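Any read-out appearing in this document is the output of simple, stated calculations on the displayed coordinates, not a laboratory observation. Quantities reported herein were computed from a predicted structural model and do not represent experimental measurements. Cβ atoms are built from the backbone, for glycine too; each structure is taken alone.
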Structure I
Amino acid sequence: MSADRPLDPALAAALDYLPRWLGYQVTSSGQPGCAVAIACDGRVVFERAFGAANLATDEALTPRHRFRVASHSKTFTAAGILRLREMDALRLDDPVGEHVDGLHRDVAAVTIAQLLSHSGGLVRDGADNGQFLDRRPFLDEAELRAGLKAPPILPAGTEFKYSNHGFGLLGLVIEAITGEPYAAWIQREVVRAAGLRETTPDYDPSIRGRLAAGHSLEQPLGRRMIIPGRNSTRAMAAATGFVSTARDLAMFFGQLDPAAPRSFLSVASRREMTRHQWHDRHSSLDRHYGLGLIAGRLGALDWFGHSGSFQGTLSRTAVVPALGMTVSVLANAIDGPSQAWTDGIIQVVRTLRLHGAPTRRSAGWTGRWWTLWNAVDLVPARDKVLVATPALFNPFLDAAEIAITGANKGRIERASGFVAVGEPARLVRGAGGAPGALLLGGARLVKTAAMRRELRARYRPARGAARPVVD
């Protein structure tokens with residue numbers, strides 16, 4: 001997809017609806033904010049930010065704010081290892097002890113591929129994981145090496161066992177082979193090679209004013225606390241240090257698709273990274289792990305990518321090869337539903353592509369409509385209208401369809417039997433021609449301003465600050 005090529009109309013319709021749904025989601029969930037980017041075939045086609053970068057200052061979040069993206073770092077590290085293999089500097093079946101000394105003999109026997117696929121049996125975070133709870137600094141090299149003198153927890157090659165220590169060790173491999181600090185080499189050979197401009201392997205004080213603040217849970221204090229996220233991850237940067245934007249992550253992960261038209265890695269390396277190595281057999285999510293990549297299915301769609309959990313932020317990036325699309329969602333709270341929002345974005349795009357772009361006949365059926373019970377969004381698709389529920393993580397889940405039967409008239413079809421299926425739908429337009437009400441069966445829905453007036457006239461307000469409504 002070239003920079004000047006117009007978007008597919010169905011994709012354009014999906015991207016047009018996403019800000020309404022995401023804005024509602026951020027506001028109604030009480031989340032501080034989120035940043036989102038979507039790339040298709042090497043081109044960023046959507047980039048938005050919602051909410052606040054810092055609740056203490058009410059600074060608006062922008063797409064240029066950077067986030068701690070935590071375990072996304074593992075994918076960058078894995079890409080670096082594959083770059084070294086392309087340079088004939090290592091083999092994936094090399095025992096790690098060939099490159100790093102001072103390890104326990106059983107750790108030294110673990111292969112590079114086993115470290116990349118979390119099957120080396122190594123301890124996850126060491127005897128004291130307070131570094132991930134913001135109770136102590138991240139490990140320096142001496143502390144990491146001390147932990148690697150202990151034997152593995154499980155025999156290598158027997159089970160998927162996630163290990164931050166394992167990826168910290170891969171950072172030491174990169175340093176041993178290249179003779180450079182991990183951060184300097186990975187920045188040049190991976191970050192810059194991928195054309196990224198807003199990504200660093202660890203926190204850089206020069207971006208202090210552009211770093212989105214993290215936020216705690218609301219409980220047990222009853223309010224969120226600011227988690228600055230400006231700490232260095234030191235020897236654990238290869239596992240969890242990276243700072244980036246949704247745009248850069250969407251561009252980077254999109255280049256890992258074996259079918260990507262442009263990439264800093266060979267097709268063979270990309271195929272090796274994305275190939276399923278281990279099944280997370282005790283998880284109900286039916287996930288697999290490749291080399292520095294998580295993979296799974298959303299309905300009939302395969303995806304691969306990674307998630308990240310840092311103190312105060314949650315993030316996820318997913319590549320969906322069948323849609324030619326990469327989605328990155330960064331949330332700046334420790335309970336941010338980045339995974340659910342990523343899945344929801346994929347579902348919105350999938351649904352509009354399935355149904356098609358609106359026609360002149362359906363285009364006027366749009367907007368957000370309210371009753372006392374909830375809000376619905378009219379989303380035109382080809383010659384019909386989908387009735388979406390913005391409060392859901394998948395707004396098109398069980399969405400009713402309105403078949404248009406005339407000017408401003410329709411019939412509710414393909415709906416749950418609990419809905420007014422078969423009954424009429426009608427847009428009621430005012431003197432100026434703008435729709436002021438929506439009739440669905442016997443229900444009259446109104447615009448946001450009218451719903452506000454109705455609620456204020458009928459009920460007394462409860463105590464507490466009002467949250468803005470995204471229309």
Structure II
Amino acid sequence: MKFDPGSFRDPSGRILVADGRIFRAVFGAGLDNFEGARTAGVYTKAIARGRLVPMEEREPGLAGEGAQRPYYLLEHPPIDFISYPYEWTFSALKAAALLHLDFHLELLADGFTLSDATAYNIQFNGTRPTFIDHLSVVHYADGSPWTGQRQFAMQFLNPLLLWTKRGLAPNAWFRGSGEGLAPEDVAPLMRVRDKLSFTVLAHVIGPSMVHKRRIAQGLDDKAPRAVTLPKKNLVAILTTLRSYIAGLDLPGQKTIWSDYAGCNSYGEAQRAAKHDFVARQIATLKPDLLFDLGCNSGDFSRTALDSGARSVVGFDFDFGALEHAFARFDADGGRVLPLWLDATNPSPSQGWAGAERKSLGDRGGADALLALAIIHHLAIARNVPLDMAVDWLMGMAPAGVIEFPSKGDPMVTELLRGRPDIFPDYSEEAFLAHVSARGAITEKRRLGEGGRLMVAYDRRHRG
């Protein structure tokens with residue numbers, strides 16, 4: 001077993017990985033809280049409600065003979081795909097925030113609380129969030145302050161406010177800071193009418209003013225302060241926050257590709273042929289995990305699910321399209337997680353020692369790939385050489401489908417409008433040669449006369 005490099009901050013325990021299995025070691029520092037929560041039935045109830053990832057106790061000796069032998073060893077079912085808050089849509093972050101607050105309120109009712117409020121303790125299977133850190137559950141002592149209040153604001157409330165009050169996606173900012181958006185940084189962006197909200201005053205404006213005053217006085221703003229907070233007051237704070245966040249919605253705005261499904265360069269017959277091609281390939285591959293790059297509102301993710309894919313992670317750059325996809329699969333229960341991705345600047349490895357949070361590539365590839373209506377954005381819009389674009393796409397999964405639109409395609413023509421054509425190597429012949437150099441082309445299909453070319457590949461074989 002190997003310790004996960006992102007699991008080290010809590011001395012109560014650590015995550016271990018072995019042959020695709022996920023374990024949690026419980027050390028002495030977490031023993032009292034773990035045994036207390038287990039005896040009180042807190043874990044059992046939370047798992048039954050879908051709040052907490054399941055656990056099974058295993059023989060501690062399985063962890064090996066390391067310097068720190070665990071008192072308990074738990075095994076958890078793997079998450080479909082590890083994602084980070086800066087990759088989530090507005091709706092995903094909102095769902096995660098509500099889960100955190102609901103879980104915290106239920107714990108307080110049983111005499112327990114959460115030791116922190118980090119969004120990294122939540123993961124998704126499809127659009128369903130689940131809490132993953134059992135050792136964040138600790139005994140509650142009446143009068144204890146909410147130690148995670150600032151962290152909750154930074155990683156949940158403030159990004160949501162930036163989205164809803166200013167119409168700004170916080171993902172790039174969140175990714176750059178890692179720990180979230182500080183109240184003192186967000187407060188200046190709030191308008192006067194935004195500041196009239198009690199929640200904004202209490203969790204953004206007030207803490208920002210306190211921070212500035214303590215810094216001016218030469219005090220350590222991170223130093224703990226003695227605060228007594230009766231349980232009923234803590235419950236009231238969490239309940240009020242929950243009500244406020246539940247009422248947040250994105251401002252209505254049209255984005256570039258959010259209506260792409262109904263406004264593209266091919267007709268219904270070509271669209272049906274495209275669905276048929278994807279369905280046949282996925283039915284053959286039957287992937288456990290499929291990446292749908294350029295997923296848009298999820299039409300082909302749905303086709304993939306219906307054709308035998310167990311789980312899909314959809315990636316797109318357009319938040320409007322991703323919101324449509326999230327709402328769609330949240331409503332019908334399809335196991336699809338739509339995530340934000342800038343394909344030419346994907347999430348890097350970062351955090352402590354550059355390993356605490358893994359890059360997109362380091363989180364493990366999918367079993368199959370759909371790359372529909374994306375390669376021209378890489379090669380034409382972003383000037384990525386065609387061979388490099390093909391290499392990156394095929395490197396994400398051993399088999400899959402790539403759609404290639406030629407320079408005569410209206411969407412490619414639009415990308416070339418107003419700029420010189422500096423892409424002499426962007427051609428079907430070059431594309432097919434690049435795919436063949438990296439694997440076998442198992443099937444090709446053109447979507448109508450002069451239409452886009454659909455190519456199925458398999459890297460496990462050579463053409």
Structure III
Amino acid sequence: MSDPAPDGERPQLRRELSLFGLTMIAVGSCIGSGIFLTPSQVASHLPSPNWILAVWALGGIIALTGALTFAELGGMFPRAGGVYVYLKEAYGDLAGFWYGWAYFIVINSGSLAALSLAFAYYVAFLIPLTAAGQTLTAVGALVVATIINVFRVRMVERFGNTFTVLKLAGVLAIVAIGVALGTADMNWGSESAVRGPITAGGFGLALVGVFFSYGGWHHASYLSGEARDAQRTVPRAMVIGALIVTTMYLLINVAFLRLLSVPDMAASLSVGADAVTTVLPFGARLIAVIIAISTFGTVLIYTLSAPRIYFAMAEDGLFFRPFAQVHARYRTPIVSVVFQSLWAIVLIFAWKTFEQVITYVTFTDWIFFTLAACVVIVFRFKRPDAPRTYRTAGYPFVPLVYITISALFIVNTLIERPVQAAWAILLLLSGLPFYFYFKQRRDEETGAAGQ
């Protein structure tokens with residue numbers, strides 16, 4: 001049991017997270033329900049197994065180049081908030097605020113809502129639930145994750161490690177089943193394996209599901225303020241996490257393609273369950289268990305990581321003051337954790353389906369990823385002598401690859417999904433009145449303190 005802060009001292013976050021714990025956060029943040037659901041969307045836009053594996057491999061390359069790029073920033077700024085801190089330091093208060101606002105309003109809270117709904121959907125495979133029962137199950141899962149996250153970070157790390165190891169075991173079990181028992185045509189260049197021509201727009205739309213599934217390795221950076229030897233462990237955790245996730249995603253897609261044809265994958269509402277059911281009668285229930293474990297583990301991690309952004313914003317005077325409150329005994333940002341979950345519960349009742357969140361979340365997220373990746377280049381010019389415990393390998397090629405492909409993805413989404421992109425931009429603009437209010441309040445308080 002942790003000790004409360006001494007009388008008169010403001011409670012502070014405690015540095016307890018290990019390299020293994022941070023790596024499991026990076027991995028667990030990526031591998032949720034997406035990899036079991038989005039392969040159907042990918043297959044609907046691509047004509048052959050070769051192209052499907054190519055787009056997942058490209059996603060892995062982008063994740064790795066992103067992790068290598070962000071690793072330099074993680075070493076430079078070992079503070080709570082991660083990407084928020086990088087953007088604020090490079091571009092000013094507004095860029096940092098917009099990122100935190102987007103994360104609170106749609107990106108992380110929306111992901112929590114989607115993941116909780118996915119968890120409830122797969123619980124319903126095991127226990128018959130009405131639509132209302134599924135909604136209440138989603139809310140209940142989020143409440144349990146929130147309660148766990150109120151307690152000491154080390155306790156959350158143990159839960160997160162357990163669920164991440166279990167989900168990796170589940171992925172490897174599917175891989176083993178697909179490789180050993182799959183019978184789908186492995187002559188992937190043959191006409192029987194090809195469904196139609198590929199287009200640039202289709203490839204870009206396939207990347208929506210891929211990028212959504214790969215998103216998350218950067219969550220380790222949000223917890224820099226609670227990591228041991230953060231300047232070294234945070235960069236390593238992001239890079240190792242990206243490598244593990246890429247390997248797992250390529251292997252599981254090979255397994256799916258061994259078990260299902262491309263048209264069958266495209267038509268499937270649950271690729272994981274349908275793939276395993278082709279060779280095992282109880283496949284749907286097995287996948288339901290794996291996905292339920294996987295999604296709850298990711299809910300647990302998302303409830304842990306993103307509140308550190310709101311905490312850092314409130315510390316900087318750019319968010320509601322109570323969000324900077326740290327629990328005196330457990331040393332966790334309790335208000336940020338609780339209010340994020342409350343907003344996610346509102347979104348659960350508003351959306352009620354998993355698919356409605358993917359494009360909004362992915363498009364908005366990658367705008368900020370692109371801007372954050374540019375920070376490495378900006379600081380090489382503006383702060384050439386700043387201490388760097390890690391320097392991006394392959395600079396400037398690696399950051400430029402990440403920035404270029406991310407920018408192309410954003411442009412393609414604007415062209416192919418203009419309505420969703422427009423709504424995402426409007427949600428960002430909705431934060432401007434709040435930003436000016438917080439900034440004015442901070443300026444007034446700073447002026448009063450200086451008199």
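Once mean count of other Cβ atoms within 10 Å over residues 72-79 is calculated for every structure in I, II, III, which label goes with the largest value?
Evaluating mean count of other Cβ atoms within 10 Å over residues 72-79 on every structure, the highest lands on I.
To which of I, II, III does the computed value -10000 (helix-only ellipticity at 222 nm (-39500 (n - 2.57) for each DSSP H run of 4 or more, over all residues; to 500)) belong?
Of the structures listed, the value fits II.
Quick check on the output: 2.6 is distance in nm of label points 7 Å out along Cα→Cβ at positions 136 and 288, derived from one of I, II, III. Which one produced it?
II
Comparing relative contact order in percent (Cα under 8 Å, 6 or more apart) across structures I, II, III, which is largest?
Structure III comes out on top.
Compute distance in nm of label points 7 Å out along Cα→Cβ at positions 88 and 296 for each of I, II, III and report the one that scores greatest.
Structure I gives the largest value of distance in nm of label points 7 Å out along Cα→Cβ at positions 88 and 296 among I, II, III.
Given a value of 27.9 for mean count of other Cβ atoms within 10 Å over residues 304-311, calculated from one of I, II, III, which structure does it belong to?
Structure III accounts for this read-out.
Determine which structure produced the value 36, 25, 21 for semi-axes √(5λ) of the Cα gyration tensor in Å, calculated from the coordinates; the candidates are I, II, III.
III
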